[in-house]
Every structure is written in C-alpha cells, then in structure tokens.
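Every read-out reported here was derived from the displayed coordinates using simple, explicitly stated rules and does not represent laboratory data. Everything quoted here is computed from the prediction, not taken from an experiment. Cβ atoms are built from the backbone, for glycine too; each structure is taken alone.
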Structure P
Amino acid sequence: MAGRYVVVGAGAVGATVAAQLHLAGTDVVLIARGSNLDVLRAKGLRYMRPDGVRMVPVPVAAGPGEVTLRPDDVLVLAVKSQNAEEAIAEWAWQPVVDDDEERPAATTLPLVLMQNGLDTARTALRRFATVVDSVVLSGASHVRPGEVVSPGSPLAGGFYLGDAPTGAGEHAQRIAVDLRAAEFAVQVVPDIARWKVGKLLANLWWNLDALYRRSRLRSKLGDALCAEAEVVLEAAGYDQRTSTPDELDRSWFESVDVPGHRRGGSSTWQSLARGGSAEGDYLYGEIVLLARMNGLRAPLNEAVQARLATMAQRHQRPRSLPMSDIADLLGYTGVARPLAALL
C-alpha cells in the first residue's frame, strides 16, 4: 500500500478515484483549480452514486506549491490529454523531501496516467523514470463544480494497468492493490499499449456524441472512422490484438441510474457542455498524426478533429451539428459544405 496518492485533476475520473481512495481510508490529496477548487474547499465533494449522495471531505490543494511531496507518494495524472504536458512539466521537478534530502519527483515517485489516447505515455516517459499507464473504464460525469456523478455499481469502475511502455511491472501490481481496496475492478496486463489502442478505437466511435445526436448515420460514421484508423495504426506498427485474456467481470461495474441525474454523454461531450477544451487532437488527431508520419491520409478523422476543435473554440453546445453533415462526410450527397457553414 502506498503512503499517499496525489491526484492531479479533479474532473470525473480524478474526483472519483480520490473519493474512493478516501472512503477506503487511503491517504489522498486532490489537486483542483478554478471554481471547482473553490467549491471543494468550501463544501467538500458532492459524490453521487446509485446508492445515494455522499459529501466526501477529501483534502484538496491548488497545486504543488501547497503540497510537500514525500518519498512514499504516488502521483496520479487525471487531467485531460490536452492538459497533460503542462501538468507533467509542473510536477516532474518538484522536490521530494526524504530525511532532509531533496530529490526530484521525476526520479523518485511513480506517475500513474489516466488519459485517453497514446500520447501521454510518451510525454511522461520523457521526464518520469517510473510510469504506470492505464485504460480507464468509468461512466462518471463532471459538469458542475464540486460535483461528480459516478454510476458504476456495485464497484465504482475498472482499470487495466501496466508499467509503461509495455510491461505488467511491480509498480502496477502495487497500485492495483490500493485501487481494488477502493472498490475498483483492476487487471494488470503485460501489454498495456495494446489495450490503449483498443480504447482509442472505442473513443473514436463514442466521442462522436459530442458532435451529433444518436442515429444510424452517426453509428456508420463511427464505424468508418475506426476502419480508417485501423489501417493507419497497422501502418504505424501498432498491434491491435489483445494477447492477454480479459479477466475483468464487467457486471461488477455496470452503469446504473443515479436518482435525479441522467448522464449527458462522453467525456468529450462533458468538456463541450462545460465550455472547456476538447481532447479531439489526441483522439482523432492521433490518427491524423500517425497517418501523416507514414505517408497516408485519414480524411474522416481529420474532419472530425477540426469540428471538435472549432466547436470548443467557439463554446458551442454539444450535438449541434446536423445529420446532413454526416451524410456529406460519408459521401452520400456528393456535397461537402465548408466547416464554417456548419458551425
């Protein structure tokens, strides 16, 4: 068991992890900012589960200036992919105090990643010597400051864990013990990079709900995006097969209705609903990047990346693009309207 978890990022995933660790009796501090930090400091976390609402007095801080790192700490990065570089750089060289000796966090503490996409592991390994990557399985939502709706039942969610870049590793095993004690299902895998690729493909499909309402056309576009991505990933040398048997029993963290709270949508939908930035550059944009680096094109992923970025920049409400845009992208109409005309 680790001495303390420092969870950087108080959104849906970060706040859920911090709340569950706190309720399990594990020492934890949650790093938040803005109005979210203000509410958490004043009232604590309003944590809504299928079995009721709890006010969780999880300790909070604004950043490394308010936290003295210790040698038995575990850093957990729970910000969105587009904010990971800044957060990693901010925490990597913070001093860890051990018997009056100071050493940098990057060479001393393990860093646990909880981002979608493939980029954060590369960013983290540039600085941190010990990185544990994960695939997060959670239906949690965060739209209002100081509140998280976590519909997983009976467990709060699930994780695949592995020491980055590929090994199962002793660090992942140790962290898995604490997450299981905090009522998460956890499987430690020897090929975490493959599982990350699988989650990326799922994200390409599901995060379309930030742009379009549910329809058969949206499902067809999701299928086409994934098919395009699979070609690119293969050309880039990514193994899309999962060689490790899936041992997680999904029935232990099924999404159940939380009374009075209907889940709005994916994490990208939540970002647009809050008026924040979207992580499309690290989902659809990851496929675009890999395509360009391997002499290919990914026009569908490129088009969706641009739409998400523009909607976030203009603070437009999610699911506001018309079905006709999907028909255009799929070539059903023979007419591709300019992006500016849609937004």
Structure Q
Amino acid sequence: MAVLYITEVLLYSCFSFLMGAFLLQLLPFNKKPSILIQERWLYAAIAGVALFAFTPVLVLILSLSQGNDLSILAQSVIFTFTIGKAWAFTFAVAVFFALYLFTFPVLKEKRFTVGALIFTVVLLFSIGWSSHAASLTEWTGFLFHSLHFTAVSIWTGVLIIVGWFSKDYANWPAFLKWFSPVAAICFGLTMISGFFMMTVIMDVSEYVDAWPINYGQALLIKHLFLLPIFVFAFINSTLMKKKLHKQKEFDPRPWIKAESIVLLFLFATTAFLGQQEPPHASSEGMYSPLFAYFYSGAVPPGNPVQFGWSSMSTLFSLTAVLFFALSFWSWTKKAASMTFFMSMMVVLSMYIALITGLH
C-alpha cells in the first residue's frame, strides 16, 4: 500500500508542476520573477502522470490475479473497469501531449502554451473520472473532484515553480498582486468542492465519530494542515507585501518553498485518505494505530464518539495557540525553516488536543 501513497503524491506533484509551468508561461515578464524550466522536465512530468496513474490499476490487477493469466486479466481490467478505462484514456492523452510538446515550442510561444494547458486540464479530468466521489454519483462527484484537483494544482503549481525554479525574486510585488487573489479563489474552490465530496462519501454529522478509523484520522489531519497553510498564506501575501515595500532586497522565496512543502504534506494526507475505507464500509472495532497510540481510553463499540474539553485537551490547545504565535514571531527573525517547524507543531498540538478530548 505504501507504493500507492508515494505514487499518488508524485502524481499530484507532476500535475502541479505542469499547471504552474504553463500558467506562468502565459504571464508577461513584468508580472513574475525570472523562471528557468527545462523542456525535459515537462516530458518527465507527462511520463510521470501516465506511470503514476497506472499504479492503482496495477495493484488491482495483482490483487485479482490469484494464478490467473496476467495478460488476460490486465486486458479485462483496463477495458472493462472504470479505473482501467480512465487510465487508458490518460495514457492516450499523455502520448499525444508528449507529441504536441515535441512538435510545438510551448515554452516560447503563448498560443502553443494554451494548447499545453488544455492537455493538462484534460488529464486532470481523466483522473477525476476514476475517483471515489465519481464512483458514488453520476456527474457531480466527477465534476467536484476535478474542480478540487484543478484548484489545488493551480495554487500549488505556481508556488512550486516560483519557489523552486525562479532565478531571482524580481517583480515580486507585481507577482503577489495577481497571485494573492488567485490563491484565495483556489482555496475557496478547494473548500467548497472538498466539502461536497465529503458529504458524498460520509455523513458530515458523523465527522467526529469517524476519527478512530484510518479514514477519519486522515481527514482530520488533512483539515489540521489548513492551519499552517493559513500561516504561510498570510505571511506570503499580506506580510510579504509590507516587507518588500520596506526592504526591496528581501528574498521571499524561502517562505514560498515552505508553503509548497506544507501543500505536499497535504497531498500525502490526501493520498492516504483516498486508499482508506470510508466510515460506512469500515469494519467495527478496526481502529487506526495512530488513534490507538494517542487515545488512552477504549471506545465502546456501537457508541458514537464525542468531543469534550478535558485538562489535557485544554493544555494542548493553549500550546497550539502558543506555537501559532511563534510561527509569526519566527517570521520577524527571517527564519523560514523555524516558521515551518512552528507551524508543524501547531498541527501536532491541535491533533493531540482533539484526540485527548474524545470520550
């Protein structure tokens, strides 16, 4: 199962790289820093999409093999299962995408960059076709998953390209002027589509009751990662604008890199979440090892879990508030690594506060 989580994160990263690279290519030079992207990296990302999207299909084929002819079984899975047909479509689009990239100068002429961006969106939607939410509804799950994935890819992709592939930090105020509202819109779309997908998969009123199982743990941790994202979003927009206005030589890229790493952690949590049984399909009494480690009591079978303040949950909540404040304090010390560490401690403290408050 670990290979599924790793390849899922790599798949999200490939999409984000492609989306960020092509979106920034469309912008005028005075709206972004100088960026260096090698064409071979684009080929690698396209190949990664085709390869990493195949992993769930391969896992399904191997799980169904049981002595059967693998070639016949693979043909059956690819052409009859939704997950297989979605990958076959993804592979075909990826091949044409690579040929398009080979034929046209997508990094030099914007009209061809638009075509590359369309290819990327089509690939994003092909992944949405095989998603869990899409399998539970006719069209709405597919559309909301695709919207969710696209919004996150735009947001994360721009951060990855600007943070890790920029040669300088010129034009940064102009970059922030358009990226801050774009990131806010992407965040809003991510929240709306994510909430809808959660309502499709589980009863929202049983959100806390799902925490003892792997699915609920992953969902909780994913939501807690929004806290450091809030920290870095505020730093990289509001505080960064003020800082650059006073100190034009200040390099903002370390904080952009830190925010992109937080989003990659969010990808990892999402990858784990996507491979877990939802509450309605989970076996009773099969609690998450992580939950069992932090929760000292026993959950009575059949009884809903409830949250209530205890001395431990109150203590760790205050600790989380302290680390939250220290995240911004470390910003004043120009230490992006320290801000990152403090924001991760916010997640850990709030997690322990919530788990120790269950009864």
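A value of 1.0 was computed for distance in nm of label points 7 Å out along Cα→Cβ at positions 155 and 259; which of P, Q is the source structure?
On the way: P: 2.6; Q: 1.0.
Considering all the candidates, the number was obtained from Q.
Going by mean count of other Cβ atoms within 10 Å over residues 107-114, which of structures P, Q comes out largest?
P
Assuming -25000 is helix-only ellipticity at 222 nm (-39500 (n - 2.57) for each DSSP H run of 4 or more, over all residues; to 500) as calculated from a single structure, say which of P, Q it is.
Numbers: P: -11500; Q: -25000.
It was calculated from structure Q.
P, Q: which one has relative contact order in percent (Cα under 8 Å, 6 or more apart), as calculated, at 15? Before the final figure, lay out the partial values.
On the way: P: 15; Q: 20.
Comparing all candidates, it corresponds to P.
If you rank structures P, Q by distance in nm of label points 7 Å out along Cα→Cβ at positions 139 and 211, which sits at the top with the largest value?
Values: P: 2.5; Q: 3.9.
Going through P, Q one by one, distance in nm of label points 7 Å out along Cα→Cβ at positions 139 and 211 peaks for structure Q.
Consider the structures P, Q: one of them gives 0.97 for Rg/Rh (Cα atoms, Kirkwood Rh) as calculated from the coordinates. Say which.
Details: P: 0.97; Q: 0.99.
Among P, Q, the structure yielding 0.97 for Rg/Rh (Cα atoms, Kirkwood Rh) is P.
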